[in-house]
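Given below, in the form of structure tokens, are the structures.
What follows is calculated from the coordinates using simple rules that are stated; it is not laboratory data. These figures come from a predicted structure and were not determined experimentally. Cβ atoms are built from the backbone, for glycine too; each structure is taken alone.
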Structure 1
Amino acid sequence: MNGAITDHALARLRARIGVTQPHPQPPWYRDPGTDAFRHVAEACGDDNSLWCDPTYGPTTRWGGPIAPPHLNGGDTMIGENEVTHLDSDTKALLKGDPLKGAHAYYAGSFREWWAPLRPHTSVTRRNALVGVHDKRSDFADRTVHEWTAEVFGAPDHMLSAQFRLMIRTDRKTVEDKGDRGKNFGVEIEPYTEEQIADIADAVAEAAMRRRGPTPRYWEDVEEGDELPPLVKGPLRITDIVVWHTGVGMGLYGVKSLNLAHQQRARIPGFFRRDDLNIPDVHQRVHWDPEWARRAGSPATYDYGRMRESWLIHLCTDWMGDDAWLWKLDCEFRRFNYVGDTHWVRGRVARRYLADGDRPAVDLEIWGENQRSETTCPGHATVLLPSKEHGPVRLPEPPGGATTCAATLDALVQRFAQMEAAP
């Protein structure tokens, strides 16, 4: 039955685990240098000198400029495909969607960073399905958690990984059934002059609180500490435009003019007609209010990745330039509409020694809008310098892997263990 999640369909999907397939677009930055570092950071509203001033990096423990975490492992931003051609058997294995017709939604992201990205590093990547987790609720609804990994490596070491969680379900969830109606009940109220002034003051205060070159020592942190909040917004279509200038045009690589005609010939399903009968990309829902309304949204809205970058910004401002952001995950639970303002917050949940006696803290992080709705809850793990244990020691990739292929193999094993866990 089309759209049904069956044992046979799951077996077909699981047969793809660990099978590398090329990314459909070249990276936005083939040779990322300090300009790319700055463009990406500023697209996220982050002007930390560690990413934006190439003369500052040499004064830090890193000895030179490094990329912001959002760029280091950004899914469409860096990395040339290690695997560029597939044999006929692999093409047949990867053809079509075994769960075609089942509902799918982008539920969350998980990131890991193992080493800094330095200017003009030759980056390669591999992409593969790494986990298929069969879930059943008390009401016998069957859902599948479909995990895809993208790993990024330098010539002699691994840099980072990014995981995307897609939730597939036979039966539309309660949110799915009701979201369209609920969305149209959302009203974005105009701001008063006083509200705009208050937001501007909060933004200025946050910039003053950035830790920067002052180390935040592990011993000085206590569980329950609150992170100084960041304010992001009110979100404008202009912010979405600037976002694209830094991070690129996404998975399909939106093209212009004659290149757009060529793209439409390749992927006609990515296009629909506008009011002038001109074919345009579905992605237009992010900057055209009428297209957003036709899609069931009361207004244009951001990408989940934007708020992920805001959570990264929260962590790096708090931890200081001597620390290392090791892991970060977040869920995308609600839309962030043009006109919304987000307060990005966090607290220290745990302080401990991680693998190899590395001083670490776990953070609870989230973004909430002016309607007091939490739209993007998440977690992060930060390695901090220590008065007793010394400077941060970078974490190791899974299994100590040094190649993209070995890292993907280790991640497949990790996700298999996750599924087997009670």
Structure 2
Amino acid sequence: MREGVKIKGLVVNKQKIDLPIIFILLGLFVFNSFVRQMLFPSPLPYQLNLFAFFGCLIIAYYKIYGIRLKVENIWLIFGSIILLCLLMMSEIHAGRMFSGFIKVFVGLVVPLILLYYSIRNKERTIKIVVNVFIVVSLFVVILGVVDLFYGNIIISRFYTLANDLKYTNMALSSSRLYSYLGHPLYNAELFLITFGLNYAYNDIVKKSHKGDIWIILICMVGIALTMSKSAIALYFLMLCVFYIKNIMYLIFSLMITAGAYFFGLFDTVISRFQGSLSTGRNEMWDVVKSSGEVHFHFLWGSGSDSKYSFSFISEWARAAFEYPFRLFSLEFGILFMIIIMVMTFCYPAYKILRGRKRNLVLFVIFVAVSLHVNIYNGIGTYMDSMYMFCLFGCMIMNLYKLRES
């Protein structure tokens, strides 16, 4: 039996934490997009998450090194080739720069390999990933609570150092949680993933939920600070599903919710629920659609960043394309959208539900995070968001494999 895989003198022992996952964690939480923006003034270098990309390249090497004709490997290779061809057709048809193709390929297509990757030393690697998510979530919440009293001055100075005037102004003019990772909705995704992965790991590996109270507290405060309607609804849905039989946790959750309510953390969220549930996205779509300027094609699209071409209709016309399914259909064609949605969301959910040991907990967690990801344009920025979702999906799929074994 092989002790490990040798890569240019480096032996990756199967008993140690998975090397590609380390690179992806570094790319997401240490050298994230704003840190890269400080280091590289030109757009393309900071838009590319090279640490995470390198991690995925190592995974590709593993798959080629010990390739097996499994259904998921064939599906991954075949689907990726089609996506690559459709992406090239769209960029060439739209007369886009080669840099646009690179950005989308690295930030959207490459991360898919994570969803089909069986990690080494599953228990230890998943434990480290869960702990990293918890530490990052705690850091973001503590800084967010402190900055709440300073009007987001601390985080706005961080954005200023990153030479991002747009985020500086958004943070200063908003009471929502902006962090060193970015937008409130991206932070909400972080908290949903942290809550879900922690519960799943404790349920499947540790067989104990003794420390869940602190994670419930951290994630609830964090999500309340982001003021994301979808994240709050999905978080409480998961709480009810997971702890319906645990009266202590339900009472604790109600107490924390009541405390957050009386401190006014939910005031803005409640007022946002009273308005448009889509925060103007559907209304803007009606405006853009009625102009007759929007055209969707089956085999190709209008090219990357074509959502900005509708600014002559309205300054915020791009909001009409914040839903990923609509954005991908516009920029790369309907077929591209169908394939990437199936590969990213549908196939993993189907595999969890139709396995020998169906795990409804993993299914609920995966679907909840997937729903949140599909209500904003995070994965459509082609930077870090797709890597974080696919890392989450990788952990869920490997927890499922652990349970089956």
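Structure values in brief
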{"quantity": "Origin of the derived value 5.1 (distance in nm of label points 7 Å out along Cα→Cβ at positions 256 and 312; candidates 1, 2)", "calculated": "2"}
{"quantity": "Structure (1, 2) behind the derived value 61, 55, 51 of Cα extents along the principal axes in Å", "calculated": "1"}
{"quantity": "Winner on distance in nm of label points 7 Å out along Cα→Cβ at positions 48 and 80 once structures 1, 2 are ranked, highest first", "calculated": "1"}
{"quantity": "For helix-only ellipticity at 222 nm (-39500 (n - 2.57) for each DSSP H run of 4 or more, over all residues; to 500) computed as -8500, the structure of 1, 2 it came from", "calculated": "1"}
{"quantity": "Structure with the greatest value (metric relative contact order in percent (Cα under 8 Å, 6 or more apart), set 1, 2)", "calculated": "2"}
